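So, here come the structures, one by one.
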Structure I
Amino acid sequence: MTKSEARYWGAQLSPTGLAKAVTGGKYQRPPHIRLFDALAVQIEQGKLRRLVINVPPQHGKSEFWSKYFCAWYLGRHPDRKIIMSTYADSYAQSWSREARNILTEHGQEFYGLQVASDSSAVDWWKVRGNAGGMAAVGTGGQATGKGAHVFVCDDPVKGPEDAMSPTMQRRNVDWYRSVATTRLQPNGAIVVIQTRWDRDDLTGKLLNPAEFPDADTWTVISLPALALPGDLLGRQPGAALWPERYGLAELEEKRIALGSRWFEALYQQNPTDPQTGIFKREWFPIIEREAVPAEGRLVRYWDLAHSKADKHNADPDWTEGGLVKFHAGVWYVLDFKSIRDTALAVERLIQYTALEDSAAVPIRIEQEPSAGKSLMEHYRMRVLPGYDFQPITSKGSKVVEAAPVAAAAEAGNVRLVRGTWNAALLDQLERFPLGAHDDKVDVLSGAFRFLSARRTLESFVV
């Protein structure tokens, strides 16, 4: 068999055969990709109609399913149609472009077909002289007028905010019911590929019999980054899924950076109950002030409440202000100021604290998204003139925002300076997110975000 013939027959056999043919043999086929290959062939042969795949970030899932599988399937069946969806129109269209380019460049060589000359758009393109083609749509979008013999749903959410939002969770379920299932041709197949974020993400909903009576019809492939006993691929416990790309050392770095809670979800495909505590008291050792290094970056971060206990509300929120230093990978919580009083009393405490800290310490105040700019302008012009002051808009889930704090603390990189405020902070951390108050946790989340140049949970995994 000549090299040309080998490329031709490889492109016929499976998506990885096509991938190796178009990349000159450079495409890698670790065991989990070979498993994807076998599953793809079963789908093409009509033997598999409902497939859920959960796999860690950056392990080749999108390149295989959204690029090579789609191109291979249409090459084999130019009269069939694929709808490919992901969290955003633009991202879905980028993968659609990749698949289209393969058939544009190699379709004639391997499958005797060409992409239609009027198919320059990437949201919908067709195979010349055939009924088949590919549509790309963002999760939540419409596919009006399009049918699918295969519906590929690849990463329906972008990150933790969407994944944990009850509104987005419900939107994704409604979209699946109203778009994904209604667009499917008789005996068509649906493939859902997702990194797990939350128990109630789309995978969790699809596999919940209370939500979908046909939950038990799915074939579920769950591939943790570190193998567990009885591993689907036959790995020994603790072995890496793709050691050539992410070895044990790299995965341990991810675990330390993310913390065990998020590593379990994203890399082990085992999301925990979001209502369980994310902090442990023993993660926060108390040190003497003399042990704090002189060097480091500082911020005084405030979370305003402007509330005072009265007969209508005996336990309102507190205004909290934390002084945090970051040096050589370690976070030092130096001080906390707390007040539950009138707006004027809060202003006076913030002014006094600014004098106590010195003008060299940046001051940041968390601003609710719905709050007007007038209050922050008042602080800039009247309360803190001459100081490095900026409002910081809060956004998203408090649990998600607190994830970097939890990861640093679990890794042993947070210290509390001894003070009368220690017990109250530790109590609130231990009860978060179910405690009556979370103001101190919000302050730490904001301070960490500021001092680490807004490093977010999502940035660790994409």
Structure II
Amino acid sequence: MRLLFATSEVFPLIKTGGLADISGALPTALFAAGLDIRIVLPAYRGILAKCQSPHLLGSLSVFADIRCDIYQTVLPGTHVPLLLIDYPPLYDREGGPYHHPQHGDWEDNPLRFGLLSKVTALLALPNALQDWQPDIVHCNDWQTGLIPYYLRQLGSTAKSVFSIHNLAFQGNFHADWRYRLTLDEQDFKPEGYEFYGHVSFMKAGLYFADALSTVSPTYAREIQTDQFGFGFQGLLQHRSADLTGILNGIDTHVWNPATDSYLPVHYHIQKLSAKKEVKHALQTELGLTPNAHTPLLGVVSRLTYQKGLDMLAAIAHELLEQDCQLVVLGSGEQALEQRFQSLMQQYPGQVSVTIGYHEPLSHRIMAGADIFVMPSRFEPCGLNQLYGLRYGTIPVVANTGGLADSIQGGEITADGRMPTTMTGFIMPQHNPWTLLVTLRQALTVFANSGQWQQLQKQAMQQDVSWETRTKRYLALYQQLL
């Protein structure tokens, strides 16, 4: 079986969030399982220089006036073949893959990701630059949503899987883009790529793909409801037989407290005492008062309403007055950034806030914190709670999406017995008071070192690897052939 995996970001080359981690780890696991796989990615600024000896396969003519070069290399740190789409006018620029450094989304994003989609579809045709043709094209989120449409338009025999990582981001653009992107006028309708008068990349993927997947079983059910469907619930209900929810895994080689190069000290399930040394180093690094007995709460996240961190900001005073510490890494809504920065000013030595993203620091927070806080209002899968399990940093999560699928709560009995399945704490409702109550439950267990260590070990014993998940994807691909 031959698979072409299309994505707009992949770790370690370019990352804005969990999609990059998945796009690096899942293909690597599929490759290890024996699948003949290629990843295709835009050659953003600096990416070719990060890769080992990229060689030019050839060039493709796209949209009449664009001719782009296709380079082949391997994903750094792996043996997975990587195809890079080199077109400097669209990809060689400062800023992120989706955003201008100062002015929000790139105005030509429809063309930038329309090009990614069209090139991927062209690569699925016979004799397209190389003697290799995929049986399956795996598309990821709206940036690749036009691929299933172009595959049909071009008459490709390849089957398509479209994975929904977050339905809230849809790639909806002005209707006039259909001409520039060579989309057929007859398909600009509800039974096509049209969505409330716009060209919708997400709609195209949902409508034209042969199979749909999303990143947790609970999220697969949630997106068929009015609350989480973002206008697509009717279409997803119609296609429910084609929709599969597969819980994400993580790269357990990258995320491993026993070998993590970003940590000052390594630890594992039989050497949990060393985790306290990582905590001490993190407290020192971030200007917090070093104290092994002070509960340290960690947040690594986009600072947005979706992530529920306004609820944490609302009740943080209650926790900090109880001598907790809080470390926050992330960026997002300015008002929320300012609320956390204000807490840092009010509670020196107790609160650290780093605005932005810093991969090494994210690892040290995951290892050094005692509790990882993730009160998302919706969460398709989430990866950080899986990192928390791996590192023995106990997740406190909302009861939604992949959080509900990956974390097991439980009640500790009056005589101190803990359910052997318990791996974290789950908020039953979405409000600040419930978050506070749930965090206090976690703090009560933290105060009992024996119970806490048992909970840490139960968390660290969970299988969060991609190896088991790859079997589900392989079965999904096989069903299409």
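Laboratory data are not the source of any read-out in this text; all were calculated from the coordinates shown. Note that this is a predicted model, so its numbers are computed, not measured. Cβ atoms are built from the backbone, for glycine too; each structure is taken alone.
With Cα extents along the principal axes in Å, for residues 39-278 alone coming out at 65, 46, 41, pick the structure among I, II it was computed from. Structure II accounts for this read-out. Of the structures labelled I, II, one was used to calculate mean count of other Cβ atoms within 10 Å over residues 87-94, giving 18.6. Name it. Attributed to the structure labelled I. When mean count of other Cβ atoms within 10 Å over residues 151-158 is computed across structures I, II, the figure 24.5 traces back to I.
Just checking, which of I, II has the largest value of FRET efficiency 1/(1 + (r/R0)^6) of positions 63 and 407 (r between Cβ atoms, R0 = 25 Å, to 0.05)? Walk me through the intermediate numbers first.
On the way: I: 0.35; II: 0.05.
Checked I, II; max of FRET efficiency 1/(1 + (r/R0)^6) of positions 63 and 407 (r between Cβ atoms, R0 = 25 Å, to 0.05) sits with I.
Source structure of the calculated read-out (log10 I(q)/I(0) by the Debye sum over Cα atoms at q = 0.14 Å⁻¹, for residues 183-294 alone, -0.71) within I, II: II. Supply the structure label, taken from I, II, corresponding to distance in nm of label points 7 Å out along Cα→Cβ at positions 71 and 231 with the calculated value 3.7. Here the read-out was taken from II.
Among the shown structures I, II, from which was the value 4, 20, 29, 25, 15, 6, 1, 0 of P(r) over Cα pairs in 10 Å bins from 0, in percent calculated? If you can, show how the numbers build up before the last one.
Details: I: 4, 18, 24, 20, 15, 12, 6, 1, 0; II: 4, 20, 29, 25, 15, 6, 1, 0.
Computed on structure II.
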